[in-house]
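None of the figures in this text is laboratory data; all of them are computed from the coordinates on show. Since this is a predicted model, take the numbers as computed values, not measurements. Cβ atoms are built from the backbone, for glycine too; each structure is taken alone.
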Structure 1
Amino acid sequence: MNKNDIIRLEVEDMNNLGNGIAHVGGFTVFVVGGVTGDILNGKIIKVTKSYAVARIEDLLVSSRFRTENRFCPFDKKCGGCIYRNISREYELEIKRDSVVAAMRREGLTGIPVSTVVTDGICDRYRNKAQYPFSPLGDGKIAAGFYSPKSHNVVDISDCLLLPECFSRIMNSFREYMELSHLTAYDEKSCTGLIRHLFLRSNSNGEVYACIIINGEEIPNEKDLVCFLRDNYPEIRGIAVNINRNCSNVILGKQFRTIFGPDYLEDTICGLNILVSPGSFYQVNHDAAQMLYSIAADIAEIKVNDTVLDLFCGTGVIGLSMAGKCLRVIGVDIVESAIENAKRNAIINNITNASFIVANADQGSVMLKGIADDLAVDFNSSTVIIDPPRKGCSRDLLDSLSELPVKKILYISCNPNTLARDLVILISHGFSAGNITPVDMFPNTGHVETVVLMTKK
């Protein structure tokens with residue numbers, strides 16, 4: 001098999017990258033855009049020792065799972081919504097299978113995986129967007145998202161996963177940049193002022209805007225504020241984030257508010273919540289409420305329990321359980337998130353919750369500090385861990401296992417790191433209940449999961 005060969009392929013399966021899987025004489029060929037059941041002529045575009053990659057030249061027989069109902073005009077350029085070419089039912093089946101496969105690769109074949117839970121909303125569900133900008137020449141600017149596996153900005157006027165007002169704000173902001181001669185950041189030369197426009201919305205349609213810059217300030221900031229407020233009254237606050245690092249990290253450490261408060265208000269799980277620009281907050285509000293409800297049900301919190309909420313962000317999970325337990329302790333490394341969590345406890349009249357800035361990945365140090373300073377009784381503790389995609393550190397899992405903790409509720413956005421971490425917890429005597437996948441990110445290859453680990 002050589003590059004540019006045209007080969008007849010039958011797609012047997014799909015992976016969580018949205019590629020079809022075919023075989024030629026036992027050799028694996030990944031088909032970009034291929035769907036299970038497709039028969040096609042594919043052009044080989046890459047060959048390695050263990051696999052090849054092909055693109056569709058001629059679709060001879062279309063899969064019964066294909067659909068045009070979920071079409072996006074920017075789908076092929078952007079590559080974010082990898083399941084827009086298949087039926088919704090098949091998408092959910094693939095997502096469950098991806099969780100099962102992740103467990104199987106780690107030898108965890110005995111853990112039951114439930115069907116994927118969904119709220120049925122597939123478009124306009126995201127409450128957060130980070131739009132990169134890039135110079136096109138002659139004063140023109142590209143804005144949108146990065147193309148797959150690159151940092152080339154694809155010019156996109158709208159995204160069907162985001163609120164419509166986000167696209168209007170982004171396009172207007174780009175026009176303002178061009179008319180005001182504000183330069184877009186160039187990653188290759190580390191020059192140019194405007195790096196990203198970061199937008200967040202709440203369940204009432206209100207918006208917080210944060211402009212990430214490669215500098216100290218934006219020329220004529222007051223004019224920019226007036227422009228955005230006059231055209232978009234739904235904007236409740238505007239901040240500037242300073243990031244002068246020559247890297248592709250989006251946010252810098254310094255925020256400066258130039259209009260309104262330094263947070264966005266929202267309501268979730270019956271709580272009034274304040275969210276700062278740099279704080280973690282689930283991107284799908286309705287699905288997050290569903291996830292937290294499932295988590296609370298399977299955790300079976302008792303009135304004398306202490307809930308230890310690690311990677312707590314703005315404190316939503318712990319605060320939503322505060323009425324069922326003796327006390328809540330939240331831990332996060334992001335100072336602004338902990339400040340949000342403390343204020344969220346106050347505005348919701350929750351008096352049995354405390355929040356501290358600490359690195360949960362430094363498990364032994366963090367847990368000793370909690371035990372010494374807050375006198376936690378780990379015998380009656382339920383630990384909630386909701387880490388980033390990289391999962392938990394070995395130190396955290398080993399340190400938790402050395403304590404008399406009997407319940408760990410693990411919420412994960414990455415089945416692969418979840419499976420890796422479950423192996424460690426099981427080796428320490430924990431057993432896993434049902435894994436429940438939740439469709440937090442419809443149309444994409446990501447799936448959220450929640451599972452309760454218990455130790456007798």
Structure 2
Amino acid sequence: MARKKLRAEWVVGYRDGSHRVLRDGVVIVEDDRVAYVGPDVEGEVADETVDYGPGSVITPGLISTHAHIQESPIDKSMSEDATYRQFYYTNLIEVLMTKGATMDREGELACARLSSAEYLRTGCTTVVQTGTDSLDVVEAIRPSGIRAYLGDGFRSGRWFTPDGNRVDYDWDERAGLAGLERALDTAERIRSLGDPLYAPILAPSQVDTCTEGLLRDTAAAAEDRDLPLTLHVAQGLWEFNEMVARHGRTPIEWLADIGLLSPRMLLGHAVYLTGNSWVNYHGDDLGLIAASGATVTHNAWTFAREGVVTESFARYLDAGVRMTLGTDTATQSMIESLRWSAVLGKVADRRADVNTAAQVFDAATLAAADYLGRPDLGRIQPGAQADLVVWRGNSMFTAPMRDPLRVIVYYAQAEDVQDVYVAGRRVVEDSRVLGVDVEAAAAEVQRAADRAWARWPEHDRLGRRIEEALPVTYPRW
């Protein structure tokens with residue numbers, strides 16, 4: 001068995017049920033697991049010693065619980081600075097469906113490769129991905145060495161806008177059920193790979209595009225096959241109003257009514273809940289989520305760029321809801337996810353002493369690992385997977401270092417991520433992703449985006465070029 005000793009000025013270890021900060025500590029890695037964390041030990045305890053030097057910090061790898069790595073890079077410069085007031089400020093209806101139709105499979109896999117590098121370079125070692133063609137995505141991201149949970153999305157209906165003013169739905173229940181069967185087959189095939197880095201998740205697409213029958217069948221299959229389950233819910237005011245119109249119940253209440261809220265359920269976003277100022281609707285959605293044991297994946301930046309702030313991260317925690325973090329779309333930096341979650345939470349509550357560095361770091365490590373049923377992730381303790389991030393604490397962004405967690409959450413940049421280990425294997429070295437040619441991957445994504453943008457008129461409801469539908473910041477020269 002190979003043993004490696006990593007020495008750093010600061011180590012965020014796990015002890016007595018919480019993260020603890022150790023000064024001048026070491027982590028000893030044996031194969032894919034942590035064998036020891038604590039003060040330095042003398043003697044021949046390892047085959048190799050890596051001394052990261054003054055200012056260095058070792059933390060557990062971050063976990064993103066909500067990602068769409070097949071498309072997110074192309075989201076850049078698509079709909080920022082634009083408003084869709086008829087859809088209550090979301091760009092999903094007018095932009096997302098069109099963008100998806102323009103992308104080709106080659107482009108999606110290129111996005112997945114680049115996304116895996118972006119996640120690793122920002123300290124994320126595990127990602128929960130929902131999209132399509134998950135087996136192909138596994139092969140696309142395997143060289144990077146990132147750990148992933150993957151699920152193929154499926155639904156009974158799709159959004160569309162017939163006139164640019166309202167949302168309508170095109171239903172096909174048979175297609176939804178067929179999608180569930182394909183997703184289950186994919187899940188079994190991911191398991192059959194026998195690779196501990198990859199695991200399946202069931203991912204019906206959105207609460208308003210899935211029928212009760214499809215969701216009940218999905219929940220039963222998840223229980224029967226012991227699979228985690230994730231669903232976009234309460235992600236838009238139009239969706240909230242649609243579900244109330246259909247059922248006289250909020251999206252969360254309706255899921256509770258039909259038995260979908262459970263410890264298996266990971267709720268994507270869950271922003272528009274009772275008590276939120278946007279919905280102006282009374283009830284106890286947070287209480288229902290907490291009582292069920294369901295988990296929320298919080299994606300602060302996605303909503304902030306559209307002028308929406310979750311109300312509030314601290315209120316969810318106070319209600320007993322397990323909160324985790326994701327990125328959803330570009331940027332896929334988990335450093336930014338930590339920062340926006342903390343800062344916007346303070347803005348929402350108008351208090352500096354809430355949404356603390358500890359709370360958001362716990363959400364991106366311990367809480368996410370607990371949802372996944374992986375007590376061997378999100379922490380540095382003997383027996384845990386050696387998913388580790390080494391940070392530079394003496395850069396112009398991070399020096400001086402007094403409290404490593406606050407410095408990471410509020411000030412660190414991607415270039416401060418020095419090394420990353422997944423299952424004991426170094427996958428980032430000196431800020432370079434070893435398994436991905438990032439420059440080539442970025443060029444490939446640029447070509448994929450150029451193809452998608454050229455196809456925009458074929459799928460835009462008015463046949464507009466992308467420059468007409470989504471104008472750029474300044475006129476072209």
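The value 1.4 for distance in nm of label points 7 Å out along Cα→Cβ at positions 119 and 423 was derived from one model only; which of 1, 2 is it?
Structure of origin is 2.
Quick check for you: by relative contact order in percent (Cα under 8 Å, 6 or more apart), which of 1, 2 is greatest?
Looking at the calculated values, the largest one is 2.
Out of 1, 2, which structure matches 5.7 when distance in nm of label points 7 Å out along Cα→Cβ at positions 7 and 287 is calculated?
Here the read-out was taken from 2.
From 1, 2, which structure was mean count of other Cβ atoms within 10 Å over residues 183-190 = 18.6 calculated on?
The value was obtained from structure 2.
Could you tell me which structure in 1, 2 was used to calculate Cα Rg over 2.2 N^0.38 Å as 0.96?
Of the options listed, only 2 reproduces it.
Suppose you compute distance in nm of label points 7 Å out along Cα→Cβ at positions 143 and 247 for every structure in 1, 2: which one lands on 2.6?
Structure 1 accounts for this read-out.
For structures 1, 2, which has the highest computed value of distance in nm of label points 7 Å out along Cα→Cβ at positions 71 and 399?
1
Please compute mean count of other Cβ atoms within 10 Å over residues 167-174 for structures 1, 2 and give me the label with the greatest value.
Top value of mean count of other Cβ atoms within 10 Å over residues 167-174, among 1, 2, belongs to structure 1.
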